[in-house]
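Just below sit the structures, each encoded as structure tokens.
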Structure P
Amino acid sequence: MSDDRKSRFPDAQSDRSRAEHLPHTPQTRSPSYRLAFDDSDFMLRDELRPVRLQLELLKPQLLLDEKGIESTIVMFGGARIPSPQNKEQARTQTLADLSHFYDEAREFARLMTLTSLETVGQHNVIVTGGGPGVMEAGNLGASDAGGHSIGLGIVLPHEQAPNLYVTPDLSFNFHYFAVRKMHFLMRARAITVFPGGFGTLDELFESLTLIQTGRMERVPFILFGRAFWEKIINWEALADAGTISDQDLDLFRFVETAQEAVEIIDNWEPAPARGALPDRDL
């Protein structure tokens, strides 16, 4: 029993070790005899989903707390955005033209990580989805600055390992999209969104909805590339239709460069969560 444990009972690690050295008998070989927490077949049963949800929320929480990470800078963006050096391999010319956002993402992460290092890496820590494209650029930028960064990966049907620039002991893998999204936003001091596809749009609108409905405090919400976003989303049409308020259009800002985004974050005046939805009778 370790000296720093408060419990007087044996710890789980010790009991698991003892169980592994029991005599081999029909009883000890039976699945029913396995310690519940050490029985993967049991833990993967459908009925254990609530427990797995809790564990998936708790594991990154504990590890990030142990690292002293208090606030993050979220970087959402497309996995298919190539680096300028590789833009000739892009599937479309439009995708190749978006490659400059790889460099902007890298530079933004580098600048924010420099401010993070001033707090010994406890604040403004870059967090991405841990994959390629914009995510890789974000983790690379943090590495350029000599800091650490977080990668929140997700198991997908196609094989996708974390990019090589995520800090290894801050690289996480998720089964549940919902829990992963919670970890993106729980410590967020700012949210940045670069051009991307379905996944990026999902992250954009879910995060924006939390702020719009007052379920999350206001933070800088920054969209890189006005032309891209205004081409694929008719924001004004939503306001004109009355499905959102005109004031909802003030919840986010457009930028083109890393420096513009940094200035917005640096000059941000903290704002509480909305107490009511504009133009809506509840």
Structure Q
Amino acid sequence: MTIDYVHGYSELEARRLGDQANALAALLHEGTAYPAGSRVLEVGCGIGAQTAHLVAGSPGARIVAVDVNEESLAQARSRVAATSPGAAVEWLCGDLFDLPFPESSFDHLFVCFVLEHLRDPQRALVELRRFLRPGGTVTAIEGDHGSALFHPDSAAARAAIDCQVQLQSTAGGDALIGRKLQPLLADAGYAGITVQPRPVYADQNRPELVEDFTRNTFIAMIESIGADALAAGLTTPDAWRRGTADLHRTTGAGGTFHYAFFKATAVNPLKAPGV
């Protein structure tokens, strides 16, 4: 799997991913529950932030969680062992383009915050469809940085967000992929595609979301790429300071912040397209 993870693998990033998963668990996992005994493939599980919620929502499912990074998998094992001791999770370090599973060996596929980091997400969806039984389902969840809306508005803050979008594009990913899930799945041969926006809105009446999402998830992600943005010549020290300061203004009195995730579900056709 060719991934240049633009956010890095630091302890701060692991904490940010955990904060994000916990803050958004109800939003992202609502409607996702797999029957007892079903086989579920989670690709790109990372530190297990989403795996823990998959296990909690589908305690009887048999989950195989795959990631390309050994250190992330070790953290994932520890996280799930702490939250759901005895959970039936199999862990595998592997490349999604070279997985050792027979065709049609899973009932469900779960892919969250993975496609955005791939140079060829459609090819990945085609490859993964081989492992789904006919009639099996895929759930794909992605964000879209173009959906960030906030008050007070700030051109400097929007420019800071755009630095992250540009860096991810340079690395071969796509921080605007949420809006593209339907055509990606359709072109990969899936059927019965449904895409739902899952918006997050935070203001002073929702202090937990302000803290856990706006500040500790989104702004923390933007701040983490500051050195890389400066090194790439995408911004200047003064512009970066203004942009991040203005993002923090959205967490204060009178500030608001909106972001949309997109959750897609689809089915592996019983017959090949066109048959």
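Which one of P, Q has FRET efficiency 1/(1 + (r/R0)^6) of positions 196 and 236 (r between Cβ atoms, R0 = 30 Å, to 0.05), as calculated from the coordinates, equal to 0.90?
On the way: P: 0.90; Q: 0.15.
Derived from P, not from the others.
Could you figure out which one of P, Q the value 1.21 for Cα Rg over 2.2 N^0.38 Å, for residues 28-187 alone was computed from? Write down the numbers at each step before the final one.
On the way: P: 1.21; Q: 1.11.
Among P, Q, the structure yielding 1.21 for Cα Rg over 2.2 N^0.38 Å, for residues 28-187 alone is P.
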Computing relative contact order in percent (Cα under 8 Å, 6 or more apart) for each of P, Q, which one ends up highest?
Q
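Where does the value 28, 20, 7 come from, among P, Q, when semi-axes √(5λ) of the Cα gyration tensor in Å, for residues 44-83 alone is the thing being computed?
On the way: P: 28, 20, 7; Q: 17, 11, 7.
The value was obtained from structure P.
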Among P, Q, which structure scores highest (criterion: mean count of other Cβ atoms within 10 Å over residues 100-107)
P
helix-only ellipticity at 222 nm (-39500 (n - 2.57) for each DSSP H run of 4 or more, over all residues; to 500) from the coordinates reads -12000; which among P, Q
P
Label whose coordinates, when semi-axes √(5λ) of the Cα gyration tensor in Å is calculated, return 32, 20, 18 (choices P, Q):
Q
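Using distance in nm of label points 7 Å out along Cα→Cβ at positions 212 and 244 for the comparison, can you identify which of P, Q gives the largest number? Write out the running numbers ahead of the final one.
Numbers: P: 0.5; Q: 2.5.
Top value of distance in nm of label points 7 Å out along Cα→Cβ at positions 212 and 244, among P, Q, belongs to structure Q.
Each reported figure results from applying straightforward, stated rules to the coordinates on display, with no laboratory input. The structure displayed is predicted, hence computed values, not measured ones. Cβ atoms are built from the backbone, for glycine too; each structure is taken alone.
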